[in-house]
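Once you scroll down, you'll see the structures, which are given as C-alpha cells.
Only the coordinates and a few stated rules stand behind these numbers; no lab work does. All of these numbers come straight from a predicted model, not from anything done at the bench. Cβ atoms are built from the backbone, for glycine too; each structure is taken alone.
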Structure 1
Amino acid sequence: SAGSASPRELAFLRDRTLVNEGRKQVYGTQIAGVKDGAPVPWPCEEPERMDELRAAIGIEPFDEYVAKFAMA
C-alpha cells in the first residue's frame, strides 16, 4: 500500500507464497523445474486466464516467460 512494490513484484510474491503453501498459483510465475528441456510450471488456478491476468499487471505472456528457462 506504500507503493514500494510494483504490481509485477506483488504477483511474483503472491505466486511464491501460494506455492510455498502447497496451493495453485495465479500468474504462472513459479517454475517447478525442467523436464526434457522444457520448463514445467507449478499448477495454476485458472490456466486459461493466466495470460489475461499477466497482461493486466504488465507481465509478458506465459510462453515468452517460460522460454527463458528452456534448455537448448
Structure 2
Amino acid sequence: MSLLTIRCQYGSIGKDSQEIFDSAQGLDGSPSTHLRAGRSITAKFGCELPKSEKYIQIEVQPSFESRTAIFAGNVP
C-alpha cells in the first residue's frame, strides 16, 4: 500500500490541494502494510479545502500500474 497515491483538487479550475497530516485525528497518510488479493483496507485521508469551496475531486491510484479512480462532487 505504500505506492498508494491520493490527489485532491478543488474549484472550477482544479486547483491542487495539499494532503493534511494530523496524527491526533488519525490522518497519518498511506498505510504501509501489504494487502492480499481479495482483501480491503480502510484509511483516513484529509485534503486542504478553503471554507468557501464546495467542489472537490479526489483521485485514488493504488499503484503506478493501476487505473485511477476519480470521485468528484460537492461537500456540505
Percent of Cα pairs over 17 Å apart from the coordinates reads 50; which among 1, 2: 2
Identity of the structure behind 12.1 (criterion: mean count of other Cβ atoms within 10 Å over residues 13-20, calculated), options 1, 2: 2
Source structure (of 1, 2) for relative contact order in percent (Cα under 8 Å, 6 or more apart), computed value 38: 2
Label whose coordinates, when helix-only ellipticity at 222 nm (-39500 (n - 2.57) for each DSSP H run of 4 or more, over all residues; to 500) is calculated, return -10500 (choices 1, 2): 1
